[in-house]
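What follows draws every value from the coordinates through simple rules; no lab data is involved. From a predicted model like this one, the values you see are computed outputs, not experimental measurements. Cβ atoms are built from the backbone, for glycine too; each structure is taken alone.
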Structure 1
Amino acid sequence: MVEAVSSGRLGVRVRDLRRRRGLTLEALAETSGVSRAMISKLERGEKNPTLVVAARLAEGLNVTLSQLAGMEDRREVIVVPRDRRMTMRDPETGFERQLLSPTFAGSGVEFIRNVIPEDETSGEFPPHRKGVEEYIVVERGRLRAVLDGDEYALEEGDAVYFEADVTHRFDNLGEGACSYYLVISSRGA
């Protein structure tokens, strides 16, 4: 990152991001708190920003400081083998929760596969904090979603979305095991 800031490449990156977002120099100056003159000098390669100025520009462009420096091009691929998934099973009901996504601190997204045995339930989950959302699609079987007391019957392939700051429970309504995929997003939380 130091290299990107000190070499003047950051100015080109600021200009490219600003133009892609349709921002004028004035608009970026207003949203970032960095003067129009300073942004213009950075974009022309006449000045190198301090770390604070670079951080303000990143905020004004709605990117991270690493993304501003062009470091987002490095993408990591993580394979979660079936036999290494984190799996939790309720000993009383047999309800099983398989974490399909890697665990990253602060990632804000979990991808999960849940399996509820015949005539069983997930049990009642307490409300999440405001800003947490859940997305569900039924893979196999019939599922009843009980969201803040309201019931929704879902068939294979049906999907449901809800703001998860309410109590919620899932029941198997059919014969055999019911499985469903769950994405928990806590972006705004």
Structure 2
Amino acid sequence: MVGLGCGSIALTDSALIISAVFGIAVTIAILIFGRISGAHINSAVSIAFWIHGDLEGKAVIPYIIAQLSGGLLAAYLIGPVGPTVVSNDITIATAAGIEIFITFMLMASILLIVSRTENLFAIASLVGLTVAVLAFIFGRFTGASMNPARTFGPNLISQQLDLLWMYFTTCILGASLASLYFYRIRFRPLPVSSLD
């Protein structure tokens, strides 16, 4: 995801294309790895699934290490491109609110989708579309992280570390709030083994 998404930033200024590439990258990851691991490429989503009771606690730390390592490796390979930064047109508080909101929406859409269908192609396409739409609408304000692993590598390689804490905190908070909300209304994802 970081390699394709941030790589597209290096190749074009078009917000539409960049957003679409991030969405396509997420779709591809789910199609390839959905049956194996649930395609956990987002640390905030992994934590939220753990809170929701759909990821074993012993898997959380290894998943996060793998996600951060993958994002860092991709960022190292493509260079200092595509860090998530806050626009000068908004405050840090507004940026934090945006990241909480869009990560909540992403996690809510994931939980809703996987509670309604077992079809892997449908899940991958809809989650990828959600990422693309949110990135297109909100990317100009905050970079539309929604994912600590997406921000970690590019920001570290680009030496944009001052707001790393904000992206980590808000993404995890947004996804966790969605998980807690959906847990209360009893939407349960279907098990990974049932995806076809």
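For the read-out distance in nm of label points 7 Å out along Cα→Cβ at positions 125 and 157, a value of 3.2 was computed from one structure; give its label from 1, 2. Walk me through the numbers before you get to the answer.
On the way: 1: 2.5; 2: 3.2.
The structure behind it is 2.
Once distance in nm of label points 7 Å out along Cα→Cβ at positions 69 and 173 is calculated for every structure in 1, 2, which label goes with the largest value? Show your work: numbers first, answer last.
Working: 1: 5.2; 2: 3.0.
Comparing 1, 2, the top value of distance in nm of label points 7 Å out along Cα→Cβ at positions 69 and 173 belongs to 1.
From 1, 2, which structure was distance in nm of label points 7 Å out along Cα→Cβ at positions 37 and 93 = 3.9 calculated on? Show your work: numbers first, answer last.
Working: 1: 6.6; 2: 3.9.
This value belongs to structure 2.
Could you tell me which structure in 1, 2 was used to calculate Cα Rg over 2.2 N^0.38 Å, for residues 21-108 alone as 1.79?
Only structure 1 yields this read-out.
Which one of 1, 2 has log10 I(q)/I(0) by the Debye sum over Cα atoms at q = 0.10, 0.14, 0.16 Å⁻¹, as calculated from the coordinates, equal to -0.61, -0.81, -0.91? Among 1, 2, the structure yielding -0.61, -0.81, -0.91 for log10 I(q)/I(0) by the Debye sum over Cα atoms at q = 0.10, 0.14, 0.16 Å⁻¹ is 1.
Starting from the value 116: which structure in 1, 2 was volume of the Cα convex hull per residue in Å³, for residues 85-148 alone calculated from? Working shown, then result.
Details: 1: 116; 2: 70.
Label of the source structure: 1.
Could you figure out which one of 1, 2 the value 18 for relative contact order in percent (Cα under 8 Å, 6 or more apart) was computed from?
Going through each structure in turn, the value belongs to 1.
When helix-only ellipticity at 222 nm (-39500 (n - 2.57) for each DSSP H run of 4 or more, over all residues; to 500) is computed for each of 1, 2, which one produces -25000? Matching structure: 2.
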